[in-house]
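Alright, structures below, take your time with them.
Just so it is clear, none of the values below were taken in a lab; they were calculated from the coordinates. Please read these numbers as outputs of a predicted model, since none were measured by experiment. Cβ atoms are built from the backbone, for glycine too; each structure is taken alone.
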Structure P
Amino acid sequence: MNRVAWVISPPEKGSGGFRTICTKASYLDQHGFECHFFILPGSEAYKSSGTVAEQIYLWFGYKPKSVRVEHTIPCNFDIAIATAWPTAEFVAFQSTPLKLYFIQDYEPWFYPMGECYLRAENTYRLDLKPITIGRWLSSKVSQYYPLSVPFCDFGVDLELYAANKNYREPFSVCAIYQPGKDRRLSGMLIKAIELVCTYDSRVSFYLYGSNQKVSTDSDRIHQLGVLTTSECADLYSRCSVGISLSASNPSRLPFEMLASGLNVVEVFGENTAYDFKSNAIRFSETSPEGIASALLSSLNETQVDCSELASIEVENQMFLDAVFNYQNNTVKPKGDTLVDVRTLPVSINDELAQLSRDVALINYKISADAQTPVCANHASITLFMNIDFDSHTLIRAAYWLRSDQSDLKWIDFNRNRDQLEMDISLPSQISSESILYIHLYSSDVITNQSLFLGEITQLISPSASESVNDLNRDISFGKLHFHVNFSQVDSVLDASKDASIASVLKSIFRR
């Protein structure tokens, strides 16, 4: 059986992209694979792997073989799959025999031209094997790869999203509204809706996809928030027109709208022209007035024919075929392409590349340890004195668990021969998983000036059954090397009050 490591960032409720990941993983499970989800270290410090596993099952109905946070993928895995650009570098570092990149959008376009844009683009140059959702996206990223880029057509659950003969509200429009995603053109959408409301008093709108509200006093704009798939299907069955706008790869939503018998409005561009076959799509100019014009035209059209749409089974089989083709080395090469060689970048120094890799792997390890839930009521920190401190330099720490910092406390390190030590008392009972923040500072007792040294975080769990009771970590900030131990002890001193007394007692008994 092939063991598959899907590297993910924890999902948001209602995420269509994450639902697609779960659908593909479930299909692989049914065809001789065993799928595990690995949370990218550092991507979500506020959730343990257990919490993420519960949310995946609750929100998407899928239960992978395991959900875990680890700084590296074990060697007994056959396939690792990156699922978004931040996960690609992590997968590229692994020793897994086959490393895939499941690409659902052209993610550089999520950012203005700058560091994030270039970092996202550079993931297409890593030694990963791509599979895309949609034909346009395959064409878009093919410039980065020597072989043809396998793709999956956008498939639809044709049982859930089905055209029916039920009564539809004749001037009702459903529209995906996601202001947190610039590529969904939410500002342009709202302006188009305002135009239509002014132009035709019969039209009403149902916005969904986000809990962020539009500021409006119109009783013809209904805001439904995030919907389940069944709630979406019910909405589509009642409306006459659907709007789903995208400035990058199309969403799956317009295909589901088409399957439900809706006429659909989408902005026109090379990114949208590749994947739609149905003549029910009304492409609009990329302006509020263009969208409004296409919408009004669609209201006068009859119900669409959705016979050209692919099923979700066809989409999943295309994904499986791509995996098999990579395993069997049967992906076809591309034709020759011309390369402009007048200007080429300086080649990356091998030693620098290795150094960068080493630093990244260390950071993954630190982040993975921080996300390991610890059932602890005590933390001890030791700073090894590998550098000289002035006699008037004080090393201090601020720590807190509550998000509003209402429980913030300060504590000083105490000198013990060639090292500094500090003990922190934590609440013996907490109601839910919480992040312990420890901020380290050096302070000059003469000038009263402080210098921030670094931050240590740790996920603290209220339940011993779901966490470890003891954890040791070694963390460095430049030349400063700290050893941190989190543990469960029967009784601990109130460190904010009694740390200095404890230090004196320790020094006496050591003499």
Structure Q
Amino acid sequence: MPEPRRLRLDRLDAVNHRARLPDFDPMALECGILHLGCGAFHRAHQALATQRAIEVQGDAGLGWGIAAASMTRATVPEQLRPQDGLYTALERSEAGTKAEIVGVLRDIVHAPTDPFGLPARIADPRTKIVTLTITPTGYLLEPSSGRLMDSHKDIQHDLLKPLRPRSAVGAIALGLERIYAEGGRPPVIISCDNISENGRTLRDAVVNFASLRSGRLANWIARNVRFPNTMVDRIVPTASAADREDALKLTGFADAAPVSMEPFLQWVIEDFAGPRPLWEAAGAQFVSDVAPYELAKLRMLNGVHMMLAYLGGLAGYKTIADAMADAAFAAAAAQFMQAEQGATLAMPAAKLQDYAAVLMTRLRNPAIRHDVSRIGRNGSTKMATRLFRPLLENRAAGRPAPLTVLAIAGWISWFTQRQGMARGLVITDPRKEALLALAAQESAQPQAQARLFLGQEDIFGAGAAGDEALVDELATALRDLRVLSVREALRLRLRHENITH
């Protein structure tokens, strides 16, 4: 059988009618946006939102093409360049799969080999907006202080070789340095990463870097460059062979870089003045304060994802949807969101119930294969904001939070030989080796194990190991996960009052 033809601009007219095409000429676009981190999430979220904005704006939107830069690996550029930047977005739900060809990526950049260099692209007057999805680790921040790790090898490299920076923070600061020297107008810098106060966090990191170059530059950036906070939400699973097969079936052309996604998309952006795409056309919200939206997502969606991943993995489930198909897990998810995490939010009861109902539908979507090992990765860096801080707030208010404690016990159990390791769970964590050693140290004694883990101050903060009631409750949860099935441990903690699920 001959190889199927590859997706390309000159073949758009031959794309199967079942696939939606861009309602504009991709060749007419000019790059007004530079995106750092050309991964699947960006292509399923911001890029698709920009496509919708251009379609609504017509000719007035043709200045919002995207130059998408891969910061390290050349994999995505090598996949997208033969396709003229085109790719297939696959929206998956119980009703089936919809395909759309996305045509907003007009320049595909591999930063380490880019002949222009990221600082020059940022300083280009045509660049009005810089967006980022580089994951939290890409910000190179010290966990304890949140300050830039100025001794990091990439930061030191960028200070010595400013024409070819390796870090996103260095690239932005060095691009802004050029604009400052030339008296130009800086672009708006928009972080789309899932970190608290992402705009302020990025601003502080860039100012920290700039101060290592020049105090005047740092002051100019602090006064003149806008870094709006944002909240992004869409479930985008890791690409698979099934995605490539479906892209071929629905479009008629081979696609080396399709993305799969759920129907839901949310993007909340702190309002800013100046030119921007009409992202509202894709449902984006411009608000004065992103914090309430960010906290709700962090605790409700991200928190329940962690609970389902750690406990679902121990129960033998491979995906979040698999766990949600179990009535005990579904009931636990509803109670966890409404009675535990939701109780810490300043949200009216009716709105909280509606939000939880939307999340339940999303979590149950069987067309989205959201792997528990992927959701559970880097738990030591997420534990404080998503599970432990809400737990402390509930305890301070006298509210029980048994499912939160069980979720933390589930995370600890991933590191034990008889539970997580025996099930072959894939653990990805910056403290993996230390936590494996910790779990082995007192693996036969839940009380001692609970105290050892709570004593990790960089994860749980100071004083947790001295809270005897908390140690006892966590030890009980650890013991239950050893002697009972996960479903039985969940049922012991379920309430009998009516929780919508």
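Please state which of the structures P, Q yields -9000 when helix-only ellipticity at 222 nm (-39500 (n - 2.57) for each DSSP H run of 4 or more, over all residues; to 500) is computed from it. Attributed to the structure labelled P. Calculating percent of Cα pairs over 38 Å apart for structures P, Q picks out P as the one with the greatest value.
Suppose mean count of other Cβ atoms within 10 Å over residues 3-10 works out to 13.2; of P, Q, which structure was it derived from? Spell out each step's value before the answer.
Numbers: P: 22.0; Q: 13.2.
Matching structure: Q.
Thinking of P, Q, which structure, once FRET efficiency 1/(1 + (r/R0)^6) of positions 299 and 459 (r between Cβ atoms, R0 = 35 Å, to 0.05) is computed, gives back 0.10?
Answer by label: P.
Name the one structure among P, Q that distance in nm of label points 7 Å out along Cα→Cβ at positions 123 and 467 of 3.0 was derived from. Value 3.0 for distance in nm of label points 7 Å out along Cα→Cβ at positions 123 and 467 corresponds to P out of P, Q.
Looking across P, Q, the calculation of distance in nm of label points 7 Å out along Cα→Cβ at positions 115 and 331 that yields 3.0 traces back to P.
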